[in-house]
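Asks: See the structures that follow.
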Structure P
Amino acid sequence: METNPAIRVERLRRRYGDHEAVAGISFEVAAGELFALLGTNGAGKTTTLETLEGHRPVHDGTVRVLGRDPYAERRAVRPQIGIMLQDGGFFGDLTVAETVAHWRGFTPRPRDLGEALALVALEERADVRVRQLSGGQKRRLDLALALLGRPRVLFLDEPTTGMDPEARHATWRIVRDVVEDGTTVLLTTHYLEEAEHLADRLAIMHRGRIERSGTVAEVVAGHGDRIGFRMPERLRVADLPALGGAAADVAVEGGRTAVTYTVAGTGLQAGLYELLRWADERRVRLDGLHARSASLEDVFLRTAEGAAR
């Protein structure tokens, strides 16, 4: 089993003039792991990805892909990686099969044409011109080209943009299969559900820095579960209980007053028990009662909001 990390980033800095796009980040991706790099627009994700892909040199720090500098040792690294950009820039008048055949000519030890198309379920679109494909089908063609050379490391930049939910889930299955076969994947996505479903570990970037990192469970832990309901008309805010020490957050939504609790220490079940006992004792009806565990979206939004203050 491979023990060295497939990707290693140490104190990476990258500047554009006076603007520091990446401000000293560090992380590692183990061989055969899927790592999601998340962040707000302008957080530095794309710059980090382009540096790892060998398109840009570092200004400070170290990056290694499969133990090599992807910029200085590009010829050694490039045949072992696959890259799926946000926009592949296809020739619209070529068919799907012609596009794959063209890329096979530039790829060492490529998959067979039929295998490449079957991998992303595009066999029936082989003779269709690229300009006639849907947005989701074009993204699947992008993925086929990224996987053409059986890469050891795969970079996926917003892989499911433009896909409907069915196509997105089908693409997730393809990516899972690729990881199970031993390929290391570094993923960027704006779909947080995608990261929750696919990532072994993840990092959240904001303004060039990594603000949170770990498994999804580790990142979400401590950010509090949510309990909410509509404010009963005969009650005042002062009448509301504190759940496990957490005070109610009251706001007007759609003309009605909404009450929300963020319960961290006590947990969701204990908080609900305390709330329902309080409501029963006072014969209060809690319309619109709902409860949910903390999500990656909660952490993402709080990270962005907290760093913006």
Structure Q
Amino acid sequence: MMRVLVLGADGFVGRRAIAALAASDWATPIAGSRRVREGTGVARIAVDATDRQALASALDGIDAVVNCVGGNASVIRRNAEALFAAAGSRRIVHLSSMAVYGSATGTITESAPLLADTGSYATAKAAAERLAADTDTVLLRPGCIYGAGSVQWSCAITALLARRRIGDLGRRGDGYSNLVHVDDVARAIVAALRSDSAGAAYNLAMADAPDWNAYFLAVARANGLVPVRRVPAWQLRGETTMLAIPLGLARRATRQAPPPIPAWLATLWQRDIRLDPTRAERELGMRWTPLAAGVAEAAQAVSVRRPVSEA
């Protein structure tokens, strides 16, 4: 059995990766996180994924690593520096992001340059990929990962729809969503561990992903929040300017506060960038969760207050 250490095991993707590996007949997952929790059904170790010496110790007896560590730019950089220095010849499956393509538009294959020009997060993700060079690493570049437990792309979207702060955004919601269900990402991780594609990168996004307006409508239907209203341009501008900062601060203080709509998110909703997933389909055997099934699964885990009927 391959012993696989999953770093960031308590995160959104990490939990699904653990479950997918545990369901296999060839891998034994070990959950790596800052704190050891009891009663989770898998072996666990406490490890600081940004500490090279701590990682080197944790990797004793480990055959492969799945890196699902998230966080801010500093954490991403320190984690990559520690991991790629400590891992030796072990297979690593590293969760990167479509953010490495920066402000690129159009159809994007894995050979596109890593512009990483949209902020510190993108820069850190690209730097982590460069550190992976000359190692036995498979890079996964997912788009927007949705599904039950997705704070950004399922929970927050549902909350915004319930409060009628988004809906039909018109041309401001015509951008390509590049959605990928979290279970598809977990399947890609499992396939990458067994592939012969050391050094390869793979875009992960469902084929024929909807535009954002269509996604909002699908989420609204799954949660009983239809009809959706047309959101005027002036309202969205106000959300991303006057309200974004105070709502962001309130959200940090309590998760019950309404989610903000930062300017970068409104920009993404109208941006024409399309990840080409052909390579993942061909080499990893990827097939994508249908949108209706994905939003239904997410809706089962979300409790929302239905909007008041409008006269």
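No lab work stands behind these numbers, since they all come straight from the coordinates. The model shown is predicted, which means the values in this text are computed figures rather than measured ones. Cβ atoms are built from the backbone, for glycine too; each structure is taken alone.
Asks: Among P, Q, considering only distance in nm of label points 7 Å out along Cα→Cβ at positions 7 and 207, which has the greatest calculated value?
Replies: That would be structure Q.
Asks: Looking at structures P, Q, which one was FRET efficiency 1/(1 + (r/R0)^6) of positions 31 and 199 (r between Cβ atoms, R0 = 25 Å, to 0.05) calculated from, given that it came out as 0.40?
Replies: Only one of P, Q returns 0.40 for FRET efficiency 1/(1 + (r/R0)^6) of positions 31 and 199 (r between Cβ atoms, R0 = 25 Å, to 0.05), namely Q.
Asks: Thinking only about FRET efficiency 1/(1 + (r/R0)^6) of positions 151 and 191 (r between Cβ atoms, R0 = 25 Å, to 0.05), which of P, Q has the largest value?
Replies: Structure P comes out on top.
Asks: So, one more: Comparing distance in nm of label points 7 Å out along Cα→Cβ at positions 159 and 287 across P, Q, which is largest?
Replies: Comparing P, Q, the top value of distance in nm of label points 7 Å out along Cα→Cβ at positions 159 and 287 belongs to P.
Asks: Here is a follow-up. If semi-axes √(5λ) of the Cα gyration tensor in Å comes out at 44, 24, 17 when worked out from the coordinates, which of P, Q was used?
Replies: Of the structures listed, the value fits P.
Asks: For the read-out Rg and Dmax of the Cα atoms in Å, for residues 127-230 alone, a value of 16.4, 56 was computed from one structure; give its label from P, Q.
Replies: The value was obtained from structure P.
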